[in-house]
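In the part that follows, the structures are each spelled out as structure tokens.
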Structure I
Amino acid sequence: MMPFPGGIDANANATLVFSVAAAVIYAFTLDMRPTLARSAAKTLAVAMLAVLASLQGGPWLLVAALALSAVGDAFLSRDGEKAFLGGLASFLAAHVLYVVLFARSGGGFGLLSAEPWRGAIAVAMAVFALAMLLALWRRVGPALRLPVGAYIAAILAMGISALTLSHVWIIGGAVLFMASDGLLAAEKFLAPALSPHRVWMRYAVWALYYAAQLAITLGFLLKHGSV
């Protein structure tokens, strides 16, 4: 059964299948050297989610955040510090758009105190973000400290603003996004260069990240999964 009206040949369902297929293809190329085809698969996975959101009349902020994320994926599919900073900037901008989108669509930050479970998750997110900042501050070079700090603040704001919504898929997506970024930071800056854990960490980062973007997208487009 497809999530949108029509069969697999309907535009929305076909776009979703294309996105999932690109994500799976990229997963099989994770341990290969960077190539144009590998970069294309990684970029298309989330770019097609942006196309899907546009086709289904989703909020323009969602479309823009997904598009910026795809640009970030294109940068991060390449090696080098410039590519990393390009990806960081793209995802920083995407998170700012997500914050605005979630804040506009949610029931207000008063929900965090009105419903204790939301407040508890917000506190856990803040502790997680602070732990990331403290761990990374000593490991990244001075030139990266400010960008990394700004990024951690942005993803924390994204996570907390998601808690103002009533859709469990969107909240879950935000949690998965934070987990993916935390694991990516650990793999890139904290794990020893020859650590055997780097392999599974790369796969887990991609799986968590794509699942996060997919959950947020479908949470807005399918309008169910309320809590």
Structure II
Amino acid sequence: MSCSITLKKLSYKNEANELFKNIDLNVGHEEKVAIIGANGAGKSTLLKIIAGLNFCFEGELQLFHNPIKNKKEYEKFRSDVGYLPQDVNDYFLCPTVIEDVMFNLRAKGEAKEEAYHKAILMLEELGISHLKDRIIYELSGGEQKIVALAGILITKPKILLLDEPTNALDTQAENRIIEILNSIKKSMIIVSHHKSFIDKLAPTIYNLSCNELELI
């Protein structure tokens, strides 16, 4: 199986302690993998390393069999990786839904009309076209998560990294996120501390605990 993500003996220390040590992980093409664990276990830090947001690690990170040691080496794969943080509020760059979903395409130089057309199709695909002209900060938490996901998916990444995608959402919003993620055929790492949520999404589940990543 072709691997989208490979970790070899990956270790990370912060100022206080060692969060994880000698972690090995392989995520295959279009494979969905989940990482669970208690708060503070290092799940979000691990995801940020894979997302190219933290290079203070030891060991090896590979994307599509290419070793990545620093930001410069990561940049050629940046568009292949879509990262959804726990708190999406700081990641919105435009006031309205349609403008924000269009933003990444416009930033890459795509014409406004074409970017708008693609954004409309993406909103329809995710079932949120009725939110097109809404102010993002007036939306519910679940609606904001789906809008943020739309802004990621419109660039067609090959890998999705999702940090607590249903954190603080009600049951209806959580079920909608599950429905959307189950419909997506991409390599995916989903971090959560809710195993009941993960069980509905990922056939492969790891637990990050006591500095180790174990298949469960």
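Computed from the coordinates by the stated procedures, all read-outs in this text should not be read as laboratory data. These numbers were taken from a predicted model, which means no experiment stands behind them. Cβ atoms are built from the backbone, for glycine too; each structure is taken alone.
Of the structures labelled I, II, one was used to calculate relative contact order in percent (Cα under 8 Å, 6 or more apart), giving 18. Name it. It was calculated from structure I.
Of structures I, II, which gives 48, 46, 27 when Cα extents along the principal axes in Å is computed from the coordinates? Provide the component values of the computation, followed by the final result.
On the way: I: 48, 46, 27; II: 47, 38, 36.
It traces back to I.
Assuming 13.8 is mean count of other Cβ atoms within 10 Å over residues 87-94 as calculated from a single structure, say which of I, II it is. Please report the intermediate quantities before stating the final value.
Values: I: 20.1; II: 13.8.
Answer by label: II.
Once FRET efficiency 1/(1 + (r/R0)^6) of positions 111 and 167 (r between Cβ atoms, R0 = 25 Å, to 0.05) is computed for every structure in I, II, the highest value turns out to be that of I. Of structures I, II, which gives 18.9 when mean count of other Cβ atoms within 10 Å over residues 47-54 is computed from the coordinates? Label of the originating structure: II.
With mean count of other Cβ atoms within 10 Å over residues 15-22 derived from the coordinates and found to be 13.1, which of I, II does the value describe? Present the calculation step by step, with values, prior to reporting the outcome.
Details: I: 18.6; II: 13.1.
Of the options listed, only II reproduces it.
helix-only ellipticity at 222 nm (-39500 (n - 2.57) for each DSSP H run of 4 or more, over all residues; to 500) was computed and gave -25500; which structure, I, II, did it come from? Only structure I yields this read-out.
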